[in-house]
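Take a look at the structures listed below.
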Structure I
Amino acid sequence: MTTTFAADDDLPKVPLPTLSASVGRFLEWCAPLLTPDEYARTETAARELLVEGGPASVLQADLERFDAGAHSWLDAFWPSRYLGRRDRIALNANFFFLFGPGTTTDPCERAAQLTVAALGHKADLDAGTFPPLVNRGVAQSMDQSRHIFSTTRIPGDPQDTVRTPYSDDWPGPSTERHVVVLHRGRIHRLDVIGEDGAAHTAGEIADALREIREAHPERAATGDAVGALTTLARAEWAAVRDRLTGLDPANAEAVDLVERALLAVCLDETDPADEESAARTLLAGDSGDRWFDKALSIVVLADGTAGVNIEHCELDGTTVLTLVDAMFADSVEVHAERIGTRPQGTPPHGGCGSSSTTTCAPPSPARTTSSPRSSTPPPPSSSPSTTSARTTRSP
């Protein structure tokens, strides 16, 4: 059997387009947007790029030399395409999938089932037993699937970075045992895998989620909802994050806990009136109950409606579809067997390594350089740069 990542090293390089092909494609894309006169002027200017010995041909020759010695000509440019953007990633870059109805309307049960299903996919990826995607009989690269779990975008100036497994700083798959739960403006640690590596049952995880909900019946003050800081423009968020983690070692530990977590579980209070309302919540929601920098956030609404919010820098839609299809392909029981679940009692949940029922949110960000109150975006009137998908069945 072909292992998950076996084909990655043998796949051909991404072809480098010729200058003529690039100009042709540019004009093709422009055509629907321009008047005939505008297109004629644009075509004249674009054709000048094809002059022998001109600036464009010199740059193309440099690109060809770079491509000859690189894994791909895109390698040096792709990170800056995503990590270099300076606006807010909430609304502008993150995308979402809206799932179909599940087998329960209880939000804690639904969240627990989806978490177990996601971990089932992780188990297959870690073992290399998940079959690679095949297109026209050729196995496709599965490299992006390495970066679904425990991956977090880190704000920076002038460019962001990404903290992810299968990297020089973090060899191999993530061995973290916890997820973070965001609810009513607070962030909680929840250990979904026991110390011996056996996962907790979906029922036990659901019980822990109920305890988290019941422990804090009131919403945290807006200024204490740290997740809202991830909606800031990237350079501003980088400065705030540095200030926040530098104020107290406990802050740095809490942020580290969030960034290392396998995934985020967002329990929303919204009871959506229809699919459009649910989609808006999955895209933006209550920003105090999001950590938009997490690669994978499972979002469950008050009526059990669910989906995912995805940070885009390491994951494209096809990779997330592979995750979602894998989650839905088998029952929760099959996924539970795959990850070796066994009854262990209600899993520990709390903050920063504590087993008590506390939050792991840093002190109020209103005491740092920015207030989340002014950084939270309004609900969108549309869904730019997003992807939504409905499924026919769900864990």
Structure II
Amino acid sequence: MELTERFLNYTKFDTQSSEDSQSVPSTSKQLIFAEYLKKELENEGLSDVEMDEKGYIYATLKANTKKEIPTIGFISHYDTSPDCSGANINARIVKGYDGGDIELSPGIVSSPEKFPELLQHVGEDLIVTDGTTLLGADDKAGIAEIMQAMCWLRDHDEIKHGDIRIGFNPDEEIGMGAHHFDVEKFGCEWAYTIDGGDLGELEFENFNAAGAKVHIKGVSVHPGYAKGKMVNAGRLAAEFIGLLPADETPEATEGYQGFYHLTGIKAATESATLSYIIRDHDREKFEDRKAFMKQCVEKMNEKYGEGTFAADINDQYYNMKEKIDPNMHVIDLVLKAMQECGVPPKVRPIRGGTDGAQLSFKGLPCPNIFAGGVNFHGPYEFVSVQVMEKVMQVIVKICELTAGYND
């Protein structure tokens, strides 16, 4: 099966995860695709193929040499984002993109005026949506590239390699992908998530991340008789939002700048809840952000009475750079692989997180390599066939170079 065909086949599965679920995986439909992937791994001849009850898939491409070589791994997630529908995806290929507008469906246009990154792929074959769903290149492109690379190595015994472990998991898009990943069972010295963006991206710095819920207690009274009695939780919620710096939001920051991101509001007179995510690359600034939010809660309680406001703040993941810095050979191998494959590396911090961040703190150094998708989580998502092929080549080259790691 060719790489493009493999990816297009994967997009037919609806694997959207859900932040509102307490189950693992968060949606049962993810398991349908997981079962398919398990059978595909078996059919392609990989060894030690297994899927646990939570939908985590592990497999091995066995070494083809007796030389002692580190066991390395490649990991991708198969869920798609809750931000946009992943059902009934109608993907198609735009052959030899000419640099103009792409009509996804009547009245729905992907234009380089709005998405200038399209112009970086003139002449390439782009896989796009019909403008009503996401595409799912995040991260089914990664899965397809890993699968294709393993099949290529299987069929080219002249390329010597050690044991290569494969891991596919659910629920990355809701920050839970690495929670139940069995690092000990995976048994690698290091690994790579294939979950990055466009050509050449290599990431081993990410946000420190926390989630916060601010709960507000109001007092509901008939509005005609409310003077001196009503406490409108919705209005207090708006006042709290105003305490956080307006220039420290996602839409006002870039690079290493952190932010407070209001992700949801549920408000009525009697009660309100504000949902936030807190992000910063710098660990000290990250701690300061959490402390500042608590100070805002205290300030509001001083004004409106103790117990009116309460905040639950929970850390989600930390900056993997802390764990990668002592293992920079893991990065050096990728950079050399990219160079030999003709890929200009773009080393940059992730303004987000990956499973690799959590896995690195679980003892598995795990930077993130580009998978090729652009405009993730929305209907204007696309991926270049030629970039996907480059990812596959880089994976193969990493495996080949690792065989010489101890030389």
Taking 24.1 as the value of mean count of other Cβ atoms within 10 Å over residues 295-302 derived from one of the structures shown (I, II), identify that structure. I
So semi-axes √(5λ) of the Cα gyration tensor in Å, computed for just one structure, reads 39, 26, 21; which one of I, II is that? I
Out of I, II, which one gives 19.1 for mean count of other Cβ atoms within 10 Å over residues 103-110 as computed from the coordinates? I
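If we compute relative contact order in percent (Cα under 8 Å, 6 or more apart) for structures I, II, which one ends up with the highest value?
Values: I: 28; II: 23.
By relative contact order in percent (Cα under 8 Å, 6 or more apart), the leading structure of I, II is I.
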Determine which structure produced the value 25.6 for mean count of other Cβ atoms within 10 Å over residues 71-78, calculated from the coordinates; the candidates are I, II. II
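Laboratory data are not the source of any read-out in this text; all were calculated from the coordinates shown. Keep in mind that what you see is a predicted model, and the values were worked out from it rather than measured. Cβ atoms are built from the backbone, for glycine too; each structure is taken alone.
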